[in-house]
Structure formats: C-alpha cells, structure tokens
Structure 1
Amino acid sequence: MRLLILLASVLLLGIEIEADAELDLLKKARILYNEAKFAEAIDVYQEIIRNNPQDIEPYLNLICLYKDLAEYERAIELINQAMEHFDDVRLELFLGRILCLDGKSKQAILHMERLLSSGAKGYYLLLYLGFCHEDIGEFAEAESCYLNTIKLNPDSTLAYFRLGGIYYQNQRYGEAAEVYQKILSLDPSIPGVRMRLAECFLKQGEFEHAYKEYARCIAISPGDKYIQRRLEEVKSRLGESFFRQKESLVSWRRRKRSIQVKASPSAEMAPQVRIGVAKIKNSFEFKCGGSFEIVDKQSGELLYKGNKETVYRLTVNRKSANFELKDAKGKHLLEYPGRSLLIRNESKNSTITIFDLSYGRGNFWAGWHDWQYRGVIEVVPQGDIVHLINLVNLEEYLYGVLPSEMPADWPDQALRAQAIAARTWAIRNKTRHHTEGFNFCNTVHCQVYKGAQAEKSSTNEAVDSTSGMILVSDGKPIDIFYSNNCGGCTREGIMDTFLDPEFHFLPSPLELENWLMGRPQAFCNLKKERAANFRWTRCYERRKLQAMLARFDIDVGEILGVVPQRRAGSGHLISIEIRGTKRRYLLKGENNIRKVLGNLLSSAFKIEVKFSQQHLAEEFIFYGGGFGHARGLCQSGAKGMALKGYDYIMILNHYYPDAEIERIY
C-alpha cells in the first residue's frame, strides 16, 4: 500500500512539475510576444503544442500570432492541424476570417455561409462575409451583410463605413450622407468621413450643408488645397445673399449680452496663473461685459477707457508695428507703440469676449468659437502675430478647465476627483510654457480650458468643494496624468475591469485579440457614453495610408504591411514597423504612432492586413481600445466608479494608490 501511495505521489508531482513548466512557457511566450520577439514566441508556442497537443489555447494563440504577422498560409495550416484534434467553433471562425484576409474571398464565403447555416453567430462573421462579397463585386449581398451586422452591433462604425462606401460608389448620395452622419455621431475622429459627407451634400445640391462640412474640414486640415477649392466652389454656388444673411447672424450673436460671473471663494488665496489662449495674425475683435480699460503692461499707463458690450478691433500695423484700436464702424480710437497691453474689466464679475478664435487645429474637434474669459487679457505683439494670454487665479482657471475636461452632468464624486487631479496637474506643471511667457496653453497639450462660457454650477461646485486640495507623495505634488478612457487598463497596469483572474497583462496574442475586439466589463465601459471611446475601429485603404505616411515624409515604397512591435504592460504600443518595397521603417513613441496613423484615439490596437485576390496588401483594419494615453485617472472609469457608489477619495486612491490628498491653501 505504501508503495502504491508513493508511486501515486510521484506521478502527481510529475504532473505538477509538467503543469508548472507549461505555465512558465506560456509566461515566456507572452513576454516574447509583447517584446516583438515573434520568431522566439512562435518556437515557444510550438514547443507547448508538442508537449501538450490536447490543449487548444496554445493553438489559438499561435494562430493569432500568425494572423498578426499576416502569415496567413501558416495560420490556415495550423488551423487544419488543430481541427484534427478539436471540434471548436473558434477554429472555424478564425478560418473564415483568415481566408477573407488572405484574399480567398470565394472560399471564405462558402465557409462562412456554412457556419451561419449551422447556427454560428456573431457580428464579426457577418462583417467579414460582407468584405468578401464586396471583393468579388457582389454589392447587394455585401450591403445585406453590413445591415445585419449593424442590427447585431449598432455601434459598428466599420460596418457603417463599408456601407457608406457602397452607397457612395453607387451614387446613392442621400443614403450615404445618412450613414456618414451616423458614423460622425458614433466616432467623429475617423479621418475622411466628414469630407465624404460634404461631397455627398455637394452632389445633391445641398450647398449650405456642404459649406458647413467643408468649413469644418478646413479647420481640421488647414493646408489642404483640395478642400479649399471645394469650399470656394460651394461659396460661389451659395451666392452673396447667403453670406449677407450669415453676416447678420454674426452681428446678432455679437450683440448678445456677455455672461456675468461670481468670484471664487478662494480667489484671494489661490495663486495667479497665465494661460495662452490664442495666437492670431494681425488683429482680433473683442468686447467686455463691463466698462474696461487698456493699459500699458510695463508702465501701468492708462491708454483707453472703453464701454461695456461694445465691439472693438485691435490690430498690429504691419508698417509701423503699432497697435491700432478701432470700433465696429472703423473709427480710429487709439494708436500705441507695439508693447504688451492689458485689457481688464473694472468689475471682477464681468468677462472679456474674444470673437472667432480657432480651436483644436488639426484635430477632429477643430472649429471656431467666441470665447469669454474672466480676469485680464494680456496682448503680446510679435511681428504681425498677436499672442493673447489670460491672467486669472488658479481656482477660476479650474472653473473653465473642469467642464472642458469632463461633462458637467457626470456624478459629483467624479467631478470632485477630476477637480483635484486638474489642480494637482496645474501646481506641478506651472513652468510648462515659461519660455513662451505663460504657464499653460488651453489645449490637450496641457489641460483643455474653454473659459467662462464653459462654466456650469455643478463643476464650479466641485472646484469650490475641493478648494486648494491636491495629490502629493513625500510632501510634493505628484507627476499626474489623466485621460478620457483607459480602455480597461491604465498604463500603470491598474485594472479598470472585472476580468477573470486568469487574464494576464502582459497579454498573450489571444488575450489581446479578445480584449480589443470584445467589450469586457469595466468601470469605463459605459452604456450611455460614446462606445468608440472604449472600443474603436479604423479601416484604411493602402493609398490612404500611403498618403498619411507621406505627410510625415515617411517613404517605404509600396506598403506591404504594418506590424505592431513592442507593447507596454497594458497592451499599448511603444513601436510599430511599417514594411514596404523600399525599406522597413520603425515608428517609435505613442504620440507619433497615433499622429502618423490618422490621429488614432489611442496606441492600444491590433492591425489586420487584408490582401486583394492578387495578394497585394489592400486594406489595413485597426481594432483599438481607449481614448487618450491611458495614464493615471481614467475619466470614464471615474464616472463608472461614482455610479457604483465610490466617493472621490476612493476614486483617486484607485488610480493614484501611492498618493494622498493635501490642502495647500
């Protein structure tokens, strides 16, 4: 009996050792994959399969890895090998997708239709079936697939994008316009959609709508000569009467009374800050909500006293380099040597309005607006460029930041967490733009600041209730970050999810696939918020991607592939390799990756290369997660936590576990 027990123990020990060895190999494979050591990762997965051919997970991971590398023949061969051991629908689904991506459209259609008839479900199956029908010119069948995809997943921008393309190519411009408007409501960041919408309106003779969209396109891409020509064409179609009417609307808007504000209770204690709000060529128009004065910054000399609610124009004279002040009728009121001026209301409750300032240049949210500011506006000339700097105390600066960074109707506890994070950022980064003469800019480079007209009672209350509170570590303000949506895991590895504990970061190829192409439960996976901020897609034709690279002087010849390289622990890419007929180009840095590839919402993504039937790289499909850099506080996650009853202290402790709250005034 003892001998039997001993033998059993030895056998069990052997099994445990083997299990531990396999776990070690799986961990090794994950690390190699995320370090872009793909050949070594393949070898490890192949070893695991040899050691334990009864486990399907290594097969699925290796299939995913081959797919990532666009080595579709090897992936198909492995799928067929795995099917000899396993009856698993995941293998069948992979086979359909990979046949589609490999340009074997007819074969893929037969396979996927068989899956559908056998009861297989999932909107990705229908989506890829649509791709295949499109490839062989069966547009009615493709349209049906995309419409059915949308029924299963109403947030599928990729299905809408393909559907819009079919409608546009078939000159069904009204239907195409509806689809493109839907895409913009789901994800306004997708390049080219607004331009295609403008073209639809133009082709239908809806010139006013076309003008509006082309104008937005110009704000996003100011130097695009094609858009400029289109805009001029639409202007000529609209005629002078349209623009006279537009001018009267502008005039009416400028007659609207300025908002009045109330000083922060902490205004006297809070430090003063300087925000660069605009850089304007030659001149700008403004008005003040109360009587105001213009003074020389250096000497304090009073130069002009102005009337409330009256529009003025301040110009830098190119020849004399002097400032010239005129009223709305062009009457000359002041000329003064080009030194820095201060525009300040006599009442602290009044605001200063600057008209027609551009914002978000180069980004999908770009446009023009009239901005109202508390405090003082400093006017700094530099040649024929005028820099506008808003001087205001920190708490009232936060009044304009908080609703610009987080919706004012979000839960109070989330708003308070954001207020403390934004205040900490400002205290920590007060020298960020010191060489330019101010503390912060008003864009995402620092913190978005839209001034007094953005203020809401809920966000002002969140600022007031946390007045002077910041996050510190070792008595110093922490180096703080926050972003819109981490996609489920921050760059620091803080999970925003309720995942199975077997899920790993660093993820395996299969885990990353399921992570980015699924919608895992997470604080930041919010049903009532834009779904694309959590999970997004892109699809670029080769020529489109080629043009994107050319804007950054990246020439690899004809693009053969785009291969993700090293990843952070959260799955965010640190580098990617663009492969072409001339050379390979390694694109490094999260911000560079996002910018070059069409201002992607984040750097957490996978790419599928879709080949034509002639086996040329034809399209590049991106599956991504999150919006922003995913460092520190996840704003959507903060809302999700607040909705579940967490208070602002608990929210901040979750995202900044090594920091504590301290009141500095």
Structure 2
Amino acid sequence: MGSRNPKYLWAELRRRRVVRAALYYIAGAWVLAQAFDLLLDAFDASHHMRFVVASLVLGLPVATVLAWMFDLTPAGIERTPALTVPAADPPEDSIAVLPFANLSSEAANEYFSDGLAEEIRNQLARVQGLRVAARSSSFAFKGRHDDVREIGRRLNVASVLEGGVRKQADTVRIDVQLVSAVDGYQVWSETFERRLDDIFKLQTEVACAVIAAVRPRAAAAERPQLEPATQSFDAYNLYLLGRHHFHKRTEASLRRAMDCFRQAIERDPGYALAYSGLADAYTLAGTGYYGNIPMGESIANAHPAALRALELAPALAEAHASLGLIRQNQRDYAGAERSLARAIELNASYTMAYVWRGLVLTSEGRYREAAAHMRDAFRLDPLSPIINTNVGFDALRFGDVAEAGARFAAAMEIDPAFQVPYSGMARLHASRGSLEEALRWLERAIERAPTRAFYLSRKGLILAQLGQVDTAIAVVDAACCNPTGNHFEADLVVGLRLVSGNRKALESIANDTCGSVWGPAQRAQALIAVHDLPGARQAYAEDPPDPRRAINDLVNDEWVWRLPHVVNYAHLRILAGDTSGRGALHELVVRAEELRADGIVNADAIYWVASAHAVMGETERALEALEEAVTRGWRHAWWTRHDWNWVGFEGNSRYRGLLARGAVGVPSSS
C-alpha cells in the first residue's frame, strides 16, 4: 500500500478500538497494581510485586491483539469484520458522487437531493473510461462526516463530488465541489441555479462541469448527449420519490414506491424508468424477498410493467434486469440469464444485474459461478448492504462461517436498519446448532421488518427446534393466516400440525376442506399422517417432486423449512412395488454427493440423504449420515421423531442418541 500504509493502519486501529482498549488496560492495570501493592504489603510479601508487574506488562499485547480480533456487541463477543481494502492507487479517472445535503427548509425534500445526486452519478457512469463508484457504496456515507481521503480509500477513487441542494418554490440551487481523495484539497466548485422545469438540463450541465474538472483534455469529446427519460418534472419528481422509498427495502416502503411509480406513469405514460421501477418494487415486495405478496400476484403485476419498459426503451439496462429477475421467479432460468447478460452489456456498472444473475445461477445449482458473480458485484459496490449480505450467504453455503459472519457484520455496520443481515446471522448460528443465539438475531430482524411472514415463520421454526411446539404454532399461525397464499411457510404449517398430533387439522389439509388451496405435496404429507398411503401417492403424482430441483431448493434456502417430499414419494412407490422409487433415492444421493464435491455444506441435505438410506434399509449408512448432519448443526429431532421414513429405528440406541443430540443440543463442532 506504499505511503498509505500508516494511514490505513491508524484507521484500522481506531475502527477496531485497539487504542481505546490499550488505554483502558493501562488504566486498569495501574489500579490493579496499586491494589496488589497494598495487599502484598499487608501480608509482608512485597517481594512478589515484580511478578505482578511483569504479568500486567505481558498482558498488554494480549489485550491489544484481542481488541484487534474481537468486538464486544450486544449479542456477545464477535470477531471484528475485516473491511475490504481497495488498491493503494485508485485510477486517476475515478470518482464517487456522495448524496447531496438537503439545504431546503423542509426535511421532506431529502428524497429530491438524494435523487439528484443519483441521477448525476448515473450520467457520469455512462462516460466512456470514467470509473464511477456504485450508488450503494457512495450513499453508505450519507449523514456521516468521514474524511474525504478515507472515503476515497474505501471506494478506491481519486475524486469525490459532494454538494447541497436548495429547492424553493419553482427554483433549485445546487452547490457542488470536487475534492481530491488523495490529499483532501478542493479541486473545483461551482453553484448552479435553475427553474425546476430546467432540472434535466441542469443535471447534464453539472455532469459536464464535473467531467471538465476530472478530465479536462477530453471533456469536450465526452460531453454526455443524453435525452431526459421524461419531459415531465412532476413525473420525474414522483420517480425520485419512488426510488427513495424503494432503496429502503421494507414491505411498507416498497408499497409506497409502487404508488409513486404508478403516479409517475400517470403523469407520463411513456416514462420507461418508472415502469422498470414499478416492476422491481412488485418483485421485491414478493414473499421471496422483502414482503408478503404471493409470488403469483407479484409476477402478474411486475411482468407487464417490465415488458412495457422495454417496449418504450429497448436499450434500458434497468428494464432488462427487471425482466431477468421476473423470469428467475418464473423458473425460466435461460431467459433470465439472457436478460441479465444484456443488462450488463448495456450498463456494466449496474450492480443489481450482477446480483440478480447470481441469484439465477444459484437457483440452477451453479453455486461456484453464482458466488463469482456476487463477488463481481462486491468489487463494483463494496459498501452495498445487500451485496455484502449475499456474499455472506454464499460463504455460509460453502461452510465459511468466518467470512459469512464478517460480511453480515459489515452490512449491519453500513446500514443498521437493514433487516436481512440480522436474519443471516440467525441462519449462521442455527447452522451451528446455536438455537438460542439464532433466535436472538432473528428477533432483531423482526424488529426491523415486523410484518414479514418469512421471518416470523423462521422464528416459529426455531421455537419448534427448541421444543416449544405450541408457541411455534401460535407464531406461525399469526404470521400466515392463509399459509397457502404464501407457499414458503406451507410445509412448516403441515409439519407443526403433524407434530402436535392435530388429526382434525391434518384431515382438513388432506381433503383440502379447511378453506385454503393446499399444494399436492402438503396434501400428500397430511394423507401420510392419517395413514392414507394410496391417496398420498396419488397426490404426489399430480406434481411429482424432482430430486435435483428439490435439493437445489433446499440448499438455496428458498423456503422457511422443507418437508422431505422426494423421500416420501420414493418411499410410497417402493411400498407399492414401483422400482422407480429406489432410482429417485439414488438420484437424490448422487446430487448430494455432487454438492459435497463442490464444497457445499448443508446439514438438511445430509439429513435427506440419511432418510433415503433409511428407506432403502441401509441402516449403517443412514445412521452415519444422520450423525454427520447432527455434527453439522442439524437440530430437527422435533420433526424426525414423527418422520415416517424412520419407522423401525425407534429401538436403535445409536439412533436415539443422535436424536438426543439433534434436539436443542449443544452447538456443533463445525
């Protein structure tokens, strides 16, 4: 890092609170030394004082090393997350656009100043050869007063653009300054004032002035020739407000964003970006992301909006990315990849296209490629909370608990209000069998997203693992009054009814008479529970579970919890004399071995393999796999005691011992 090493080291010492810890240690050691001196003197043992002093001196480096490595948090002692350190010498033609300060008298105008900075950043990003820091990373410094040189180091840029916006009546004034991130000195500053209806021209003027300051020799040739996305200021204003709410990524804020985008479209029916924003808001408000809109409803609203955006602006990268994410949810993975690849081709700095492409590859079971794409997004946008979180989930999938924890912690440091990394920490601790700790982290996610059924149902799952089945049922029932409207919770609802022995509820599910439309798989599990095996086999045949797809969904963690439908259906066929059942179990085991060879660590998948061996009568292999699952953090004995695939094992002492370990148990050794 050359000459920047001392500065970076000092910054890290401050961030990790090493200096403070050393000062506290010295002060504490001084007090202890005085106390020991008095105590030893009272017992006529003053000659031992030199050993006390030597011990306290030797303890100082130990204390500073521990302070460097660990943090004391409300959840306990945790390893300090390592921050990504960019290259020592940023590219000369590189810039970060910080969120502009709202200088208006009304705090509600903050969305406008943020949006203006984002739009200017987007214009600069279209200039050939100019490297512009991603929006999420730049906006991570919102409301903070970090030194510009530290911002430049964190974002690996040579210049930083900052400013303020004053919106009053029908005029807007922007004060901007360009600051060198190398030495912290101002390079250029200027004030722009225009009528609001000239806002689009104003954006281009600011962008051109910045280019002239950053790249004076090439500025004339690189003046952005951009047509505004809309000629309507009202539509533009509503679009900015929609994006402001969209970036918060909560169910309430996404619904507010939808309203803003719809109003923008009413003002200008030809506003492609507003249609793309509407598509993204509907998608991310779905059950698989940040809200409770059933996936079918989410797709039905998002898909037409994305298509309309592309019809209006075929070269709009955002619209291609919107369609790619929708196609991923439709399980059209090939189409999703094409759309997202096109988005990246049109705008290589649009980080969400990389993120969503990673999700597509994950859904296809191409985990190494998926993680590589997420890392590409991470390099482009190292301070994005969602990207840090997704990198953490990738690391957790491959069993790298330290990296996963570091990424989740970094995301929380960047945006303490963002709920997903807290859920990630809960999943991390659950994967190690630390259920009480997992529950504490999940409660923190729920504090930030109190209406999200996915988190509430995960809380129910952990309570069931802890043996609190009645409480779990109450939590899950409150989370999803109509569970089949959100199939992500449906398996857990059926499992809890089975474990609680509620035969009436199981019969209602089996016969689909409880006022909900249950899927074939859930009805089949209920039919097994009420001992109607032919009916269960017939229900599964309506939509046969595919071994490879099922285990991919399990590893992807798309559901709150998964019943072993693949094993169930194979078991039913074996009992009926159908040899295809054993073939399906072998396919399941083979896919699990492929995942293991690829480095995937998943205790639930190992449990499914154990169940497959149990059904095939391979007792030793079943118990070996079950033991590995327990060692890896599997804690679902609450369910296995009722899993018909293990019938006949009740008298096996090793099996009983493993279930005892797989109950609330102790944290795993992995």
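No value in this document is a laboratory result; all are computed from the given coordinates. Source: prediction; values computed, not measured. Cβ atoms are built from the backbone, for glycine too; each structure is taken alone.
At a glance:
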item	result
Which of 1, 2 yields 0.05 [FRET efficiency 1/(1 + (r/R0)^6) of positions 436 and 612 (r between Cβ atoms, R0 = 30 Å, to 0.05), calculated]	1
Among 1, 2, which structure scores highest (criterion: mean count of other Cβ atoms within 10 Å over residues 132-139)	2
Winner on mean count of other Cβ atoms within 10 Å over residues 124-131 once structures 1, 2 are ranked, highest first	1
Structure responsible for 0.95, with FRET efficiency 1/(1 + (r/R0)^6) of positions 156 and 372 (r between Cβ atoms, R0 = 35 Å, to 0.05) calculated and labels 1, 2 on offer	2
helix-only ellipticity at 222 nm (-39500 (n - 2.57) for each DSSP H run of 4 or more, over all residues; to 500) from the coordinates reads -19500; which among 1, 2	2
Structure responsible for 7, with relative contact order in percent (Cα under 8 Å, 6 or more apart) calculated and labels 1, 2 on offer	2
